[in-house]
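Every read-out reported here was derived from the displayed coordinates using simple, explicitly stated rules and does not represent laboratory data. In this text, all values refer to a predicted model and were calculated from it rather than measured experimentally. Cβ atoms are built from the backbone, for glycine too; each structure is taken alone.
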Structure P
Amino acid sequence: MLRDIRTNYQKFELTEQSVNQDPFQQLILWMNDAISSQQPDPNAMILSTIDSLGNPDSRVVLLKELTSEGLIFFTSYDSKKGQQIAANQHVSVVFLWVGLERQVRIKGKAEKIDEKDSELYFKSRPIESQLGAWASPQSQIIESRQVINDNYKNYQQLFENKKITKPPHWGGYIILPQYFEFWQGRSSRLHDRIEFCLTDQSWVINRLAP
């Protein structure tokens, strides 16, 4: 039964003294821990946007770059998330590393990155992924899988022996954080929760009750 599932978290602790005073550096530290300990898809993050009715809409995307300003991911601007970000920049993301008993919540605003940076990343992608960006009308209703298969073959022929250019509807977003919460599982459900709130361009650090 679901109600009988129990996990006693007791691997690590997080204190006001041990947490990095810069939330970006703390995120980098935990991300590196997740990578070095071979957590599955360590850069996977749940991205939530707001739809036209004011309802949250969530899906998993991959973090592709972490800078001192924000978190960068790539997608179709015409996708549901792209359209929702265009209407409302406020987003949130969640990282969960089960093996480390850690979670990070981030809230902020998303905006498109420079077109040249999107083009640079697009060039680094495998050819199959480049063609996929052209072949998929992301989030649109299609009749069958065959639509995608046919599109892919058509673009294979179109770009045969040619450089694959970046679709104009595809590119990157940077999430500019205004809030971080670092969660470390502890025993007896008395978890450690440290939040960072951006106030007057400075980070205010608080401990939250579990």
Structure Q
Amino acid sequence: MKKLTIYLALIMSFTCYTLSAQEIAILKYQGGGDWYANPTALPNLIKFCNDNIGTTLKNKPETVEVGSSSIFQYPYLHMTGHGNVVFSNEEIENLRNYLLSGGFLHIDDNYGMKPYITREIKKLFPNKELEELGADHPIFSNTYSFPKGLPKIHEHDGQRPQAFAISENNRIVLLFTSESDLGDGWEDPTVHNDPAEVRKKAFEMGANIITYAFKN
């Protein structure tokens, strides 16, 4: 009963907070994967969004751990990396409560993360399946238009980019982008030497995701 009371209080606080706040945090996880990958990506995306779509995000995102109650302070969590991901039972419970109470998690596979994160997502939502979003989903047109769906930013295995989602009450609570590598496109231009047009697509798709998260 005590744990339930604490979670209810966190959910009520989180719901009130998200009515007026627009903030992003990086999700730190266990398992050995590099949760800290692409260090310039989110600050650059934040600047793009503040300059172009009217957000007022803090320039430097905070870092929060999966099992911490601090995640309830942020309506938008971002997660990336190349390798293994492991959530404990307590972390699963905490993250599930966060998502079901109005939170949003974007997981951007930086290449090599997919088999591990899909395993943990299955633990997170055992009765749901990741569903691929069609190109007609509003997330691909709410601010910038992507008539073919998720753009390809970096080539790895010659596979097409895919966006998968877990939804609750017709709202995406978890978005998993694969074979796109949006975060690489958000990095400083000297990191990957991507053409300006490719980086532009990455930023615009990131802005669409942020728009969706804060308006739905």
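Things worth noting here:
- Of the structures P, Q, the one that 3.0 was derived from, the read-out being distance in nm of label points 7 Å out along Cα→Cβ at positions 86 and 126: P
- Comparing relative contact order in percent (Cα under 8 Å, 6 or more apart) across structures P, Q, the highest figure is found for P.
- Structure from which 2.9 was derived, distance in nm of label points 7 Å out along Cα→Cβ at positions 70 and 158, options P, Q: P
- Computed -12000 for helix-only ellipticity at 222 nm (-39500 (n - 2.57) for each DSSP H run of 4 or more, over all residues; to 500) - originating structure among P, Q: Q
- In terms of FRET efficiency 1/(1 + (r/R0)^6) of positions 78 and 190 (r between Cβ atoms, R0 = 25 Å, to 0.05), the structure with the greatest value among P, Q is Q.
- Among P, Q, structure where volume of the Cα convex hull per residue in Å³ as derived comes to 172: P
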